[in-house]
Structure 1
Amino acid sequence: RQMDRSVVPYTIIPEVVAAVGNRAEVHMDTGIMHGGDVIAAIASGATFTWVGRAYLYGLMAGGRAGVDRALEILRSQMLRTMKLLGARDLSELHPDHVSYLRKM
């Protein structure tokens, strides 16, 4: 179970990445509700993010079509956020971008 008051995951991803080095991928599995959340996690060093809650909301709202729509929305938000940051692809993201996301 998650704690109600805990550290914000984006702030510890760089520490986790430094600790595991190339020995493991770093996945983020909490708080992903917007495409900007995915971008912040990747920019912070995560290799992958899970989008369970957004996926489930889409499923509850519209079944398979709802899931497809939720994923379309996330993708659109990710692309818009990357454009606003001046990043053409995920490889151009870096931790400095996260401070910009926090200011948005």
Structure 2
Amino acid sequence: MIRKHLNYYLAHLGQDIPAGLVVFLVALPLCLGIALASGAPLLSGIVAGIVGGLVVSWASGSQVSVSGPAAGLTVIVFTAIEQLGGFQTLLLSVVLAGAMQAAL
């Protein structure tokens, strides 16, 4: 199964890189806007867009998956930053939650 996916990825890499770059450039303003609106540093929006795109494309079972930022999370992130006392605390809680999910 892994070999099948690896062969597919390598065979289509030439088409996937430009397509991924276009999707990233389209999503970049939305990533920055969501980071700004939620009170997070702008760099976190860029990192979230890059990491989210790479993780979803790597972990997805679909060969035609598209991922991107969700504007509905802006209010949730803003509220979490306020209630937890800062962006660093939110970042720690998100990393710990991700580690717990990966462990399961």
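Suppose distance in nm of label points 7 Å out along Cα→Cβ at positions 41 and 57 works out to 2.5; of 1, 2, which structure was it derived from? Of the structures listed, the value fits 2.
Check the numbers for relative contact order in percent (Cα under 8 Å, 6 or more apart) across 1, 2 and tell me which is largest.
On the way: 1: 26; 2: 22.
Comparing 1, 2, the top value of relative contact order in percent (Cα under 8 Å, 6 or more apart) belongs to 1.
If helix-only ellipticity at 222 nm (-39500 (n - 2.57) for each DSSP H run of 4 or more, over all residues; to 500) computes to -28000, which of 1, 2 did it come from? Traced to structure 2.
The maximum of volume of the Cα convex hull per residue in Å³ over structures 1, 2, that is, the highest value, falls on 1. Taking distance in nm of label points 7 Å out along Cα→Cβ at positions 9 and 25 from the coordinates of each of 1, 2, which one would give 1.4? It was calculated from structure 1.
Bear in mind these aren't lab numbers, they're just calculated from the coordinates by the rules spelled out. Fair warning: this is a prediction, and the values are worked out from it, not measured in the lab. Cβ atoms are built from the backbone, for glycine too; each structure is taken alone.
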